[in-house]
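Since every read-out is calculated from the coordinates, none of them should be taken as a lab result. Note that the coordinates shown come from a computational prediction; the quantities given were computed from them, not determined experimentally. Cβ atoms are built from the backbone, for glycine too; each structure is taken alone.
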Structure 1
Amino acid sequence: MSDGGYRVGIDTGGTFTDVVAIDDSGRVHTTKTPSTPDDPSRALLQGVHKILSEAAGGGGAAHPTGIYHGTTVATNALLEERFTSLGLITTRGFRHVLEIARQSVPSGYGNSYFWVKPDRIVPLHHVKEVTERLNFRGEIVATFDDDEARDAARWFRDHGIQSIAVSFIHAYTNPVHEQRMAAILRAEYPDASVSLSSDVLPEYREYERTVTTVVDAFVKPSVRAYVDRAREQVSTLRNGAAHLPFLIMQSNGGVLSAEAVARQPITTLLSGPAAGALGASWLADLAGFPNVLTVDAVGTSTDICVVERGTPHITTEGKVGRFPVKVPMIDIITIGTGGGSIAWIDGSGSLRVGPKSAGASPGPMCYGNGGDEPTMTDANVLLGRLPPRLLGGEVPLDVEQARFGLERLGARLGLDAETLAAGVLEIADWNQVNAIRQVTVKKGLDPRDYAMVPFGGSGPLQASRVAELLGLRTTLIPPHPGNVSAFGLLAVDLKSDYVTTVVQREDRIDRAVLEAVFMRLEQAADRELEEQGVAPERRRFLRSADLRYFGQGYETRVDLPPGSVSDESLQALVERFHSAHQQLYGYTYRGTQMVELVNVRVTSIGTIDRPPVAESPIGAEKRQPVPANTRPVYLHGRFQDTPIYRRSEFAPGDTLTGPAVVEEYGSTSVIQPGHDVQVDRFGNLLLTLTA
């Protein structure tokens, strides 16, 4: 029996905040509450109180034993690009490092003749130089000038520049000058928020290291302020306990204490999407589908990730908006297609959907909160794909208001409301299809080799049609799809990444030096896990390295075999690199080209106990559930009388055939004609494409 203690996962989205609570017996409760964009911590507290009240069921007591949180605060701050109070201090002579960047032009010169480089993240007059210089070995070439450093600190103080990034040349090899600059900033300008490149990204490539540090400095005040408010809210939930764990999701697929996140907030840039990909891949793996495409469609966007052998792809070449952020993150592509995506007509007279969204406030027109532009949700309501009320009746939908908006827009194209609504949804479906092709076909992968796992509030609405367009044989819709991201938060370990640059050719690798570097990184990782209260037996350290062929300009990350660095482990590392290069790029220079080691990495993991997932045996007899009712639903170009099912009434082994609509709290699944459905032992809906 449960003692009333629940682990609570909370994922903040653009429209709703999703909440999941689970006790030691595996009993799960899910709910949603409207997001509060002005202060997301209010929705966090409201969501916890709501889920605990529902868990208590009007009797007994329910209290949290841990809060696990996915947040979009850092992402939203960066995407808004309000960089007025941001500065950079760099080595004298390198003032234009952000302007020069990599001299790359999107899509190649042939397609970008009129491309204009976007504004710098830091305006040039906010960049200050300080005389100092290290060489690539970390040796001092020019002495640090304290007077220039004080002048720079005072200039930022006098001009009210609150966020300051410090990125000196070759600081990844020796942080001494950056640490001296930080000490001067603390003395001259104690209110400034400061980020050092030697802390944020101690690896070579000046532009990427500098822009990543600048991004960290920019989002730090927003994240710190939010984390402080959230910690204050969480402290009211302790229920007499001395400590209530409050862990925040990172982009790399692990959680970290709120205190640690406040020190390095850049790790949370893909916090919510990472939790969704992990939760969906974990549930699919349990059901026997280790290779999947996760499709997280929410109010403002859709996040897509490739998962192989139960593990999402990790990249250090990610971007948020237009900015390269070179920290480990789950490889996710995001498009501006979600339930709140607005339908509009561009300058050429073509119908477009997104990326602009109605968000949580005012929301779609059918919400009746003042929205005046039609959205995907309005189109789904008009075409009968959504019930008249959402969230168990909490959110009524105004069909006539949706019709009004669609008729007004359709009149400009000579289309009636229903035809326009169908076009809006078809465009949205193709947006998802094209995004999935970007992460599969473009990388040499066949999407038909994967099962699709749609989730989020609007994911199951589109899934059947998207599978049809791609020819995907299997689609898995998990229980409570609107809360998969929140559920995923409860299934991830504590995780941190440590990296340093050590450039050595394979025939000249110094095993003792390499082992010493790994040991130094592991000791730092061990100290952090100890600070977070992780027991020694729950600490693991994984070693990896970035390798390339000598002369290449890019690296491939490869795992090291367990144990100390030896001739055998180095040989295995090089062989793994050859194999990985062959898989990624279709060719290898095995035996003809020297390999070069560039960066060494340590990933620390503090393991947690996964929550139990309830399952039930499938009965010998197949049963077809009885629909609750029928209603006209627009599918395949016409309205059809379609059976409406309540998912709560399904049992493992149940089967049905499309067309059908399956309703549940927080989400609705539209099953197109040509799909068969079976409920598996975990309660997943397994859609099989038959036509």
Structure 2
Amino acid sequence: MKAFAQAILLSLRYKWTIIGSILCSFLVAVLWSASISTVFPVVKIVLEGKTAQSWVEEEIDNAKRSSLKLEGEIKTLEASLGNLGKQEAVILQNSIDLKKDRLEGERKAIVRFKKFQPHIEKWAPDSPFTTLVYAMIWLLTTSILKGLMLILCAILVARVASATVMDMRRIYYRRALELDQSRIDKLGASNMMTHLSHNMLMVTGGLKAFYGKCVREPLKMIVCLSVAASISFPLLLMSLIVVPAGAFIIHSVSRRMKRATQSEMEGMSDVFQTLIETFKAIKTVRIFNRERTERKRFRSNASTLYRMQLRISFYDSMLRPITEVLGIISIALSVLAGAYLVLNRETHLFGIQISQRPIDASMFVLFYTMLGGASDPARKMSETVNVLVRGGTACENLYRTYNVEAKVSSPENPVPVPLHQENIVFENVFFAYLPKQPVLERINLEVPFGQKIAIVGGNGSGKSTLMNLLARFYDTNRGRVLIDGYDVKQMNPKKLRRQIAWVTQDSVLFGGTLWENIAYGARDASEEEILAAARVARIDKFVDQLADGYHTNVGDDGKLLSAGQRQRVALARAVLANPRILILDEATSQMDGQTESFIHEAMKEFMANRTTFIVTHRQSSLSLADRVIVMQLGKIVHDSTVSEAMINSSDFQLLFSNKNKAA
């Protein structure tokens, strides 16, 4: 539960709200016991046809008579001590001591009742029925006030829990954005969605339980048990004899609940994964008529999650009957003991002193009423155990996932990132995503500033990986990537990437307007700069066809635009960023030939005085390049101008010969 403790520490920034909720919980506890205490005047006074005044007078008289009787008995017993042997004298002395204890109790009772007598005579009603009316008014008033305090407490607790989880979502979303690319790839979108949605709901429930029932119910128990202890503390201890057994059972169930919760989170992740994959590839599903397959896959994952949730419900359902049975055992034992004391007017049980003066029937009823008042909070407390366990497990998953040291991070003393104007060098670079599976081997490449270099090769040859290393999404296993003589590993990644723009084949757009997606490339760009970038990417050629022009909503992932239009928006975003290093990774693969030709003409001017990497399979894109390198199996196998590669490189010819024939 250390992770959950950190969530609690985070919540302490809302200390005044927490203090308010604790104060409300305390008032609820006091009002709870106050409403329960109504049973005493009803049983002791009203049902016996008495008034509070007559009851106090009767109690004082009874205590006085008992005192006189005990004093006489003590004197008689003390007088006979001298005529007994040693053993008999010890037994008799014990009896005298017991009577002295009772005498002390009776004298204290006289003092106590006389202390309250003036107040009772002044304020208490003077008839049994009026006493009952007052008792019912008291019960109604305390119940209404308790209800109001419960509402206020629930609002305050919800505010603390929701605000804390909102802070946690922001913190972990920020950390998620800072995770290594390799870790993001390993976790997958479904796991991250589970952590930031489903797990956060469990943390919310845990915090609500902690600041709600875990504060309020123990206070209610303490108040009720305090009243019961004032009647007979030893009898109260006897009533709580089953508490250790209950604690052991609850601990055992909570351990199983933790394992079940972990499995449920994994099941939820699988469900999310199925949903993401299915709806992202819905056209593929439909074109191959695989709806039935996807339904089966979803049903299988949903059924697994269902079984896990049933297991959790089973463990959750166990706690209430367990606590109720233990409570009944506790009450049954103490009722037998209490009834024996009341019926026989005894103060000792098994040689243990239970009270100084005999407990009468009304106090006996009040004692067990308070014990019952404490058992309800105990039951509710046991029900919160599983909520706390689930919240704690969710926190542990969050901390385990996001509280990891990034492999790609800013060094303690990063070198200043130079304004790129000299060269980019890949120096003896080795890299592998998985151990013993190299993707790049002995890459040595120098690209002067301003050069447009095309990178071609078959799938899996390492083209995009080379760009990943340049943008420092990953770090090399061996070797260095240098910009103007500085190793990128010694640079702050964020500052490095300010000089880089990357346009990919699968252009990523965000929910929002066309204008917002272009402006994503530079937060402070002016309207003129955004429109200029749109003209370079030829967006102005289709924007007039849209209902709201640049303010048209592009839909989820830009699905309301065509693939070619999405690529143009991504290209405009990169142009607006005004990078010193431009990476075009199949950036025009979704465009028709005429549009691509227009964009190439516009891009030639933009690419001046920028180092540009063109990762492509399209021969038409080679017109932008001053130089081409050919890669195969993670190695550079050819490096020359495009025209020289057409003549001298068999690998290059193999890549583009079929395209030439098709053309």
Structure 3
Amino acid sequence: MSDAPQSTASASANPLLEVWRTPFETPPFADIRPAHFMPAFERAFADHSAEIAAIKADPAAPTFDNTVVALERAGKLLGKVSAVFYDLVSADSSPELRAIETEVALKQARHWNAIGMDAVLFARVSQLRDQAATLGLSGEQARLLERTWTGFHRAGAGLSEAAKARTAAINERLAQLATTFSHHLLGDEQDWMLELGEGDLAGLPESFIAAARAAATERGLPGKMVVTLSRSSVEPFLKESGRRDLREKVYRAFTARGDNGNDNDNNAIILEVLKLREERAKILGYSSFAAYRLEDSMAKTPQAVRGLLERVWQPARARALADRDALQALIAEEGGNFRLAAWDWRYYAEKLRQRRADFDDAAIKPYLALDNMIAAAFDVAHRLFGLTFTERKDVPVWHPDVRVWEMKDAAGNHQALFYGDYFARPAKRSGAWMTSLRDQQRLDGAIQPLVINVCNFPKGTDGEPALLSPDDARTLFHEFGHGLHGMLSNVTYPSLSGTSVFTDFVELPSQLYEHWQERPEVLQKFARHYQTGEPLPDDLLRRFIAARKFNQGFATVEFVSSALMDLEFHSQPADAITDVRAFEQRELEKIGMPAEIALRHRPTQFGHIFSGDHYAAGYYSYMWSEVMDADAFGAFEEAHDIFDPAVAKRLHDDIYSSGGSRDPEEAYIAFRGRRPEPDALLRRRGLLDETEAA
């Protein structure tokens, strides 16, 4: 470990420990240095421990206020420091921050183990739970009590001392492994790039070449062009490059991340993680980690998850195999004498789409400038919920590319700040995500949220705007849907704020929001050519809408196979998994995975499930939520107005603003009037004809 985490900085000189005299009390990023974090964490851990000790030492009988609410009030400084730290580690990392993260991960695990497994706290909460019917609690308070009890129970607070000690040791080791996994993945992504020469540009549109130049400049190679291992670089290259040899090179590097036998190899980490997760689950009385993980979800059981995934898998695989044959025929038609390979699929699928739907992404990208799509996302929020967004230049940010907007409600009252960090760079982990620097609550006065969207879009060069692919534009709306879930939160207690809901419900607000991005009512207004300002031609709009369901067999297969792999990793005995690659191959053969399609996330790069356990045995959640989002958008379609005020009000009140204050199934039924209709997902993806559903 480097010397960077050690600091002699006094508390008075540490901006993380001071009152922030910035607009809206936002983090003063320009003043924060890596050396500030360890002293701030140590102080925050100590403060939180003292607050917990005071709750335990209270001689009065347990009450909702002196126990549950007191727990909610505890740890404010730790939350404040952690939010800033993990934002920087993910979005603007450095060797110093990663070294600190390695140390902090262990300290965090030890700190939370001591709280989560505390028998005195658990006894106080359990006593209240037993008396819940007599306490006169509101619905939100009853939900908080139940979730607090569940947290202690699932952490192992009711275990024997020996079992607690082993569980704590497992948690500490898992925290270290998760951090190392993510560091390895970032390391492999940073270490590789493919420099393109003038003879390597066949098929690549100007928008990709501009992005490749920007990526090279970002890596200290001005005037060059590079392909990086960011998904936003890899996928368009595989789709557009006419150089089959280079497509293979990029594909192999992308799918080999974390699996190169180098210092960044993640195979051994995965095996250890699986064994430790299974051991912890069995200590807690569950047959597998999947059984433990899914008990506290909408799905409830591995069987329910497998049932959904297999229901989708069969029609998706059939569609993908039919598409494979069509792509092979296209290769033969062009005179190719090779078998379709995984690095060929996107390239030939794009050709087939151009033939069948007379549409290709390159035609529409000039109409999807980043600023216009941000404006479109904001406008949808305005038309649905009356929200307005005003850019603020006076709020400190962690990188010059980051932008900030103030969000006001329909009455003109300040409601949140929204940070957008949109461009790929070497110091940022790949992917797209929403997080927060501060969550909404009303426990001690109104606290307004600071919400972040992070993406990895290619940057424009020479003053040109960033142009998005349809997938990029959909990602922007997806993450903004998460952002609205955080910004519209209207709850009293921090633990129930915003996105603090079951993982298989949290994707509903984000995936539902995607529907508006591809609607004519939105595109006709905001899809304008970046050079001429001309609106998207009606003919191109019609072809874009018609092409949306193209290649859905491929997209569904690559996702569902990853979700099934996640489920099997956490359902089968860990001792039986001795070689990650062999297990991966065996499972793919078992489900009949087409050889020409790769997992969306191979195990060694599957950060969703191995860079922490939030989505472990839970990657299916995107599809579980898609069942709801496909059905939920039907409420607007049935109203014959995608901005219908009555439906939008229910959406706001029952889904976006309620956070975790109510059971998610109850919240969905309140919005829709019934449970979701599963076949809506298959229809949306074009995998089920209306006649089949009848």
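Here is how the numbers come out for the structure above:
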{"read-out": "Which of 1, 2, 3 yields 3.1 [distance in nm of label points 7 Å out along Cα→Cβ at positions 62 and 318, calculated]", "value": "1"}
{"read-out": "Which of 1, 2, 3 leads on FRET efficiency 1/(1 + (r/R0)^6) of positions 334 and 430 (r between Cβ atoms, R0 = 30 Å, to 0.05), largest value", "value": "1"}
{"read-out": "For distance in nm of label points 7 Å out along Cα→Cβ at positions 342 and 366 computed as 1.9, the structure of 1, 2, 3 it came from", "value": "1"}
{"read-out": "Which of 1, 2, 3 yields 0.95 [Rg/Rh (Cα atoms, Kirkwood Rh), calculated]", "value": "3"}
{"read-out": "Parent structure of the calculated result 3.6, given that distance in nm of label points 7 Å out along Cα→Cβ at positions 414 and 542 is the read-out and 1, 2, 3 the choices", "value": "2"}
{"read-out": "Highest-scoring label, criterion being distance in nm of label points 7 Å out along Cα→Cβ at positions 270 and 470, among 1, 2, 3", "value": "2"}
{"read-out": "Structure from which -9500 was derived, helix-only ellipticity at 222 nm (-39500 (n - 2.57) for each DSSP H run of 4 or more, over all residues; to 500), options 1, 2, 3", "value": "1"}
{"read-out": "Origin of the value 9.0, where distance in nm of label points 7 Å out along Cα→Cβ at positions 38 and 454 was derived from one of 1, 2, 3", "value": "2"}
{"read-out": "Among 1, 2, 3, structure where mean count of other Cβ atoms within 10 Å over residues 166-173 as derived comes to 15.2", "value": "2"}
